[in-house]
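Take a look at these structures.
None of the figures in this text is laboratory data; all of them are computed from the coordinates on show. Treat the numbers as computed from the prediction; the structure is a model and nothing was measured. Cβ atoms are built from the backbone, for glycine too; each structure is taken alone.
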Structure P
């Protein structure tokens with residue numbers, strides 16, 4: 001992210017410096033935001049089918065293609081599906097090579113439900129046997145430490161937090177989210193993207209109670225015009241701490257898995 005500076009004096013020197021900041025890797029969304037602190041926890045919220053997973057797949061693809069590190073906490077689908085879905089955007093070769101070099105890592109929080117069946121072990125970096133706060137926090141902390149040792153930064157994707165909300169008491173789920181933000185985002189400097197499905201009124205109400213704690217909230221939604229047989233997909237940034245941003249809905253379309261201008 002570029003910042004223009006002018007130093008007052010006899011000659012009024014002007015120059016530009018580049019400040020590090022997190023980007024989604026989606027031009028229509030990144031143009032909307034001045035700068036995102038990489039030590040942020042950002043909720044990606046909206047109804048099912050609104051484009052939340054599509055956004056995180058595009059973001060993961062962008063960062064992996066540039067040599068970044070991404071850890072994916074898979075809670076509501078199996079690791080093989082995660083790999084296949086990301087491959088449809090990033091390409092199978094990039095995803096497989098990223099797994100091989102330890103840049104794309106999956107915390108398997110789903111397959112404990114499938115026992116004794118097991119997913120392919122070569123795509124899993126870490127498994128958790130239950131959705132207890134202690135086990136989840138331990139897994140994300142260890143993976144954040146790994147990314148920190150590899151050069152710092154990185155992205156942690158939690159898909160989706162609804163699984164945690166339905167598995168433990170609501171106050172415990174809230175406290176866990178706060179601890180993940182403190183340890184992963186603030187402690188290790190890993191940008192955390194948390195997917196939250198808002199189809200349930202209870203979840204939508206819960207989200208309102210924790211928005212002040214989050215560093216950002218991006219809404220992904222779609223509107224259907226039955227008469228015109230048209231579906232409009234859009235994002236809008238509801239909140240981004242300490243960063244100027246546009247407030248208008250940002251329309252987009254999908255071309256071969258990529259988010260592009262309408």
Structure Q
């Protein structure tokens with residue numbers, strides 16, 4: 001049996017993958033697919049599947065997705081609030097790390113449940129911001145919220161701070177499902193298939209810290225010459241110090257399966 005890194009083994013990620021391995025995917029729609037990374041995870045975790053289609057509005061991300069996963073999936077530009085699929089036409093609809101980027105998440109979730117066949121599933125993965133996490137995770141959450149503040153200031157895209165556990169559950173309940181399974185994990189389940197899972201098990205890994213700080217500085221550059229740049233620079237410096245002290249570790253996630261009746 002493969003030995004898991006200590007934190008990953010106790011995270012709850014394996015329980016999620018074991019449950020997905022019980023599902024036959026059929027036709028799968030990935031909403032807010034970005035660069036296609038969640039499709040890559042599902043193809044490894046699901047018991048079986050027939051086909052994947054990923055949709056997004058970001059043409060740059062879709063271009064990356066086509067380059068990386070064009071052989072296993074079809075990718076289209078599409079508005080998630082108005083899915084261009086008939087009712088009851090896919091077996092699984094998934095969305096990962098995107099709810100906090102949606103101005104109308106309830107509408108998107110209802111569209112997703114509309115296109116799923118009876119007895120099919122919604123799969124939802126979303127990081128959360130509850131404070132009962134490690135200092136390294138909380139530093140990452142604070143960094144993410146910094147990015148949300150910058151994007152909101154510049155009005156480039158809708159980007160709010162991440163939801164709490166209960167807020168995510170409330171959004172899911174808005175589609176009025178009859179059967180929900182909720183899993184909580186301190187690591188992303190995709191980490192089980194990642195070559196860097198040993199490195200990511202250590203929040204004080206120097207490469208992880210450097211990468212987090214690099215991303216933080218890139219975010220700060222967006223506000224160069226903006227009237228608020230000095231204020232944001234002070235916040236960024238405090239976040240850098242926090243990351244150097246506490247390390248870098250992804251926030252915990254809720255992983256939810258919603259079965260359509």
> When helix-only ellipticity at 222 nm (-39500 (n - 2.57) for each DSSP H run of 4 or more, over all residues; to 500) is calculated, the result is -9500; to which of the structures P, Q does this value belong?
Replying inline: P
> For which of the structures P, Q does the calculation of mean count of other Cβ atoms within 10 Å over residues 154-161 return 24.8?
Replying inline: P
